[in-house]
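Listed next: structures, encoded as C-alpha cells.
Every number in this text was worked out from the coordinates using simple rules, so none of it is lab data. No experiment lies behind these values; they were computed from the predicted model shown. Cβ atoms are built from the backbone, for glycine too; each structure is taken alone.
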Structure 1
Amino acid sequence: MTHQSGNRLKCNFSFKHYQEILELFKERGYRFCFFSENPDLKSKKVYLRHDIEISLDKALQLAQIESNNKVYSTYFVQVSNFLYNPFNKRHAEIIKKINGLGHQVGLHFWDDYEHLNKKEISREVIRQLQALRAYFNVEDVVSFHRPTDKLFNKKFNGFISTYETKFFKDIKYLSESNAIWREGCICKWLNKPHCPTNFQLLIHPLWWGKREKDQNKHLYNLLKKGVKRLDESLANNFRIYKKKFFLIKFYNYEKKTK
C-alpha cells in the first residue's frame, strides 16, 4: 500500500489506521528499533512502545498486527495493576505470546513518586524487573506511568528509562495519551517536509479497535468483559454464588441509564 499524502488518510484509532501508520513509517525509510540501541540522527529510526495499563488482549492484537507487518516494538507490563495480573495463567500466556511474536517486554512502573527519592525508585524498579524476569523474557528497560518532572531526562543505574534525555528530549516524542494526539496524528508528521529523523512513539493499546468509536466505549466494553469474568470466577470457586448474578445486575443498570 502506498500513501502519497497523510492528508488522504482518515486519522482515527482503528486497527486499519494503525496498520497505515506502520506502512507509512516503512515507506519513509524508518527502521523500528529497541531501546537497547542508541538514537542516531544520521539514520531514520522509530522507537515504538506500548504501555499496557488496562488490556493485555488489546496489546496482543496490536502485537499481531505489527508482527504481520514485520514490525517489532516494546511492550511495557505492570506488576501491580487493578485490571490484570501478569502472573495469572491466562495473562501470562498473553505476555509470552507477545514475546514470541518477536517483541520485547519491559516494566511499566508506577508508584508514589513524590514520596520516593531516585535511589528508592531504582531499588523498587529493579525488584519488579526481577519479579517479571522470574516468569518472562524481560529487558532492563522501564517506562514510568504518569511520570513527574523528577523522572524526565534522568538516567538510572541498572536499567534504561524511556524518558532518558536521548529518547525523550534529543529526539521527537509523540503519544496519544487519553486518546488525544496533542501535536497531531503521527501520519501528519511523517508527511512534513522536514520530518524528524528519530521518533519515540508511545501507543496505548486500549484506545485502538476494529472500528472508530467514542473512546469511552472502549472503556465501557472492557468493563463489561471484566464483570463477565468476575461472574465466571465467582461461579467456579463458590457454590453458594448464583451464576450471572453480577451480570444481571450490570445489564439492568445499563438499561436504566440508557
Structure 2
Amino acid sequence: MGFISRIDPNELVIGAAEAEAFARKNPFRADWMERPADDPGFGSAYTGTNIPRIEWDERIEELERKKMRISDYVRAKGRVSRNQRGTLYCWSFGAVAAVEAKSLIQGFPYISLSPASVAAPIKGYRNVGGWSTQAIRYIAEHGIVPTELWPDTAIDRKYDNETSRAARKLHVVEEWWELGRRNFDHLASCLLSLQPVAVGFNWWGHAVCALDLLKVGDRRYGIRIANSHNDKDFIILKDGREIPDDAVGPRVVTSKA
C-alpha cells in the first residue's frame, strides 16, 4: 500500500458509510443547485494537462512532506472555512473560499472576502440557492467586497455603497476553468497543481471548496475540503463521495489591499 496521507484527528472523515446520515443533517438542503445544462457558462472549459494517476502518489507525498499543499497555505496565512449561518449561499462561500486560497498561493496577503457581497446581488437580495459558476462569473465581472465592508452573511442593500463598489474591483477572478462533470482526474490534476476548486455534490446538496488530493488507501483517493456549515477546520471526503457534480476553479486572481 505504501504511503497514506496523514489526516488530522480533528478532521471529520466522510465516506460511503457516513454520507447518508451526514447529508440528512445538512440544514440547508436547498442552497446548492447543479449548474443547469442550458446555462451558457462563462469561463474556459478545462484545458489543463491531466496528471497521470501513476504519478499521483509521489506528487501527494511530496506536497505533504514539503508542506506545500493548498491547505498548508491556508493554515499558514489565512482562513477559508467559515459559517454560512442562516444563508443559503454555500455556492458563493465555496467559490469565495477558492478565490481566497488562490490569492494566497499567488502570494497576495490574506484578505477576508464576503460571500454575501457576491450572492446577494446575484439573487436580488433574496436568500435562495444557486451554483458555483454563478458566483465565479459574478466575481470575474464585478469582484468581491472585503468582509470588513460587507459582513459574510449580510443580505442587505445598505452594504452596496460607493465604498464597497470601489473595494470589490480590487478582488477579481481574471481566468478560470469549468471542469468536466464528475471528472475526478480534472479535479485531482488541479489540486496537485495548487489550483483550488469550488465543487458541488448532489448527494450532499451542498457546495464547498476542494483544497487537497489525498491518498486514503491502495489506489483509493479522497479530497480535503473547506466547509461552510461551521467555523471548524477541514473535512475529508472519500469512497466516491469526493467526486463532484459541478466544479469550477479560479486560475488567476487579483487581490489588492
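List of remarks:
- Among 1, 2, which structure scores highest (criterion: distance in nm of label points 7 Å out along Cα→Cβ at positions 126 and 158): 2
- Parent structure of the calculated result -9000, given that helix-only ellipticity at 222 nm (-39500 (n - 2.57) for each DSSP H run of 4 or more, over all residues; to 500) is the read-out and 1, 2 the choices: 2
- When relative contact order in percent (Cα under 8 Å, 6 or more apart) is calculated for each of the structures 1, 2, the largest result comes from 2.
- With Cα Rg over 2.2 N^0.38 Å derived as 1.09, matching label from 1, 2: 1
- Which of 1, 2 leads on distance in nm of label points 7 Å out along Cα→Cβ at positions 182 and 246, largest value: 1
- Identity of the structure behind 1.03 (criterion: Rg/Rh (Cα atoms, Kirkwood Rh), for residues 102-237 alone, calculated), options 1, 2: 1
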